[in-house]
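Any read-out appearing in this document is the output of simple, stated calculations on the displayed coordinates, not a laboratory observation. Values in this document were obtained by computation on a predicted structure and should not be read as measured data. Cβ atoms are built from the backbone, for glycine too; each structure is taken alone.
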Structure 1
Amino acid sequence: MRIVRMIAAMYLAVVCVSAQEERTQITTGAQRDVDPMISPDGNSIAFSSNRTGHYNLFVFSYKSAGTLQLTNGNKDDRYPNWSSDGTRIIFGSDRTGRGDLYESRVDGSSGFLQLTDQDLLEEFPNYTSDRRGLLYARAKNKSVLRREMQVVYADSLPAAGNTAVLAEGDQPRLSPDGTRIVFVSHRTKNDDVWTMRRDGSQQTQLTTDDKDDTDPSFSPDGRRIVFTSKRTGNYDIWVMDVDGGNQRQLSFDQADETQPCWSVGGYIYYTHQLSETVSNIYRIRAPR
């Protein structure tokens, strides 16, 4: 019986190793590199890093093989995202002490345009494809003990009094065609992945595991969703069809792997946490 168990364990280990796509490390160093977001053409990666002491934004270019520091402040800048033409980056910043949203050209040449000015935390911004609207997450109130978030849409920029609350939730991402939103909701007492139409209708729960599912993002063709799940004991990268079917695990490392985004080049970029103080950006081949 002991021999059978050992063979079974070895078989499971081989299966896990073979199921794990070969990964490539993109950033290195003993700092925290987080929030990777690939450009629409797949040639650049925007990310946040505390390598300068506070979280600032950086852009790595495959074409130049160089890394540009986009922001350089003593307040945290997080959660960068791209405009559909790849010329601008939108992000959340604590530079006013509240957590507002800002816009910058990808080379930093035009300075920083503040897009929101509310006395509430705002993060996880998304442009609409025409860059006229803005989707993001906003704190429901000022409480720091239990932060409740809402998915908010503004139909013009800057976002002021023209916002509409679409759902209770966090981490919203627009589909490539701009018609649907994937987001995380805690309404079932743990984090699950949901989708809805851009107007907030047809809210549909996709994951139902009793462990947290977070960080959802659409594939470039909008047919699948990549996300992070803790259902195996630590956070790994998972993928599912856009209707929630065919859920399967893509990464199997003992370290937490989170914040996936799917590139047009057929890769999934994510944050690989080596320790409490060190994380880097990696990528794996996306499933076909």
Structure 2
Amino acid sequence: MATGRNVTLPQGIHLGQAGARGGEPAVRAESVFELRDVSVTYGDFTAVRDVSFDVPRNEITALIGPSGCGKSTMLRCLNRMNDLIPGAAVHGRITYHGHDLYGPDVDAVEVRRRIGMVFQKANPFPKSIYDNVAFGPRLDGKKKGLDDVVERALQQAALWDEVKSNLKGSALALSGGQQQRLCIARAIAVQPDVVLMDEPCSALDPIATLRIEDLMRDLRDDYTIVIVTHNMQQAARVSDWTAFLTVNVDDTSGSRTGELVEFDRTERIFTQASDPRTEGYITGRFG
């Protein structure tokens, strides 16, 4: 890696406890995912090209970059959500604990059970709080011990104390921040290995956002977390590793393709970026 340059962070960006570990040598824990030369196409359009990085176990990895650079596209590759989009194709290689995630013998439904996802907008089912959390375990055939499963998931999602007296109440009556934490509880109720979060705080107020960020830090003890965020402060506060993607515009055709610029410890990305494009984005000079 090239010698980094000191970067002056914009006002309001502070590295949290997670990012503070960036001062350590960039030695990764066991990798849950390994991406090698991954490209995603939609018909003739290439959305993102030749992306390679590893996702370490029990740490938080943030994907940052300007709109249209392929952050959410890359996130969806990790649990095969792109399979559901007509014309989408994933090229290159993605391994999950050493196994080819796109191998012919891999069950995409089982992939999504092991690799849960929380979306940008909270999407609770029009059911009770209890039934939202119990939905996944019931699909897995679990009938006994559901009360314990629901309580554990809600406690992990820091929501139990707020809803324990109203578990049969409608999930749609919860506040936006509570609904998002409920969706996190629903995702972890099936005890996945990985939780993917696609801009989970973009529709929330600052207080609800901080609660979700605190929750993410707590959850990484049990789960590997990958988040997409446009919020530089959030990436700096909660993530251990950061991948910065940008958009390459073809001068002839005008087509826009996402590409990975660099991947490193969050503190290094935010304070000693190796590539001037990263520094420019972090400091707000473009994007």
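When log10 I(q)/I(0) by the Debye sum over Cα atoms at q = 0.11, 0.20 Å⁻¹, for residues 65-192 alone is computed across structures 1, 2, the figure -0.37, -1.19 traces back to 1.
Suppose percent of Cα pairs over 29 Å apart works out to 31; of 1, 2, which structure was it derived from? Only one of 1, 2 returns 31 for percent of Cα pairs over 29 Å apart, namely 1. The greatest value of percent of Cα pairs over 12 Å apart, for residues 225-272 alone among structures 1, 2 is that of 2.
Between 1, 2, which one scores greatest on relative contact order in percent (Cα under 8 Å, 6 or more apart)? Largest one: structure 2.
Please state which of the structures 1, 2 yields -2000 when helix-only ellipticity at 222 nm (-39500 (n - 2.57) for each DSSP H run of 4 or more, over all residues; to 500) is computed from it. Only one of 1, 2 returns -2000 for helix-only ellipticity at 222 nm (-39500 (n - 2.57) for each DSSP H run of 4 or more, over all residues; to 500), namely 1. When mean count of other Cβ atoms within 10 Å over residues 89-96 is computed across structures 1, 2, the figure 16.9 traces back to 2.
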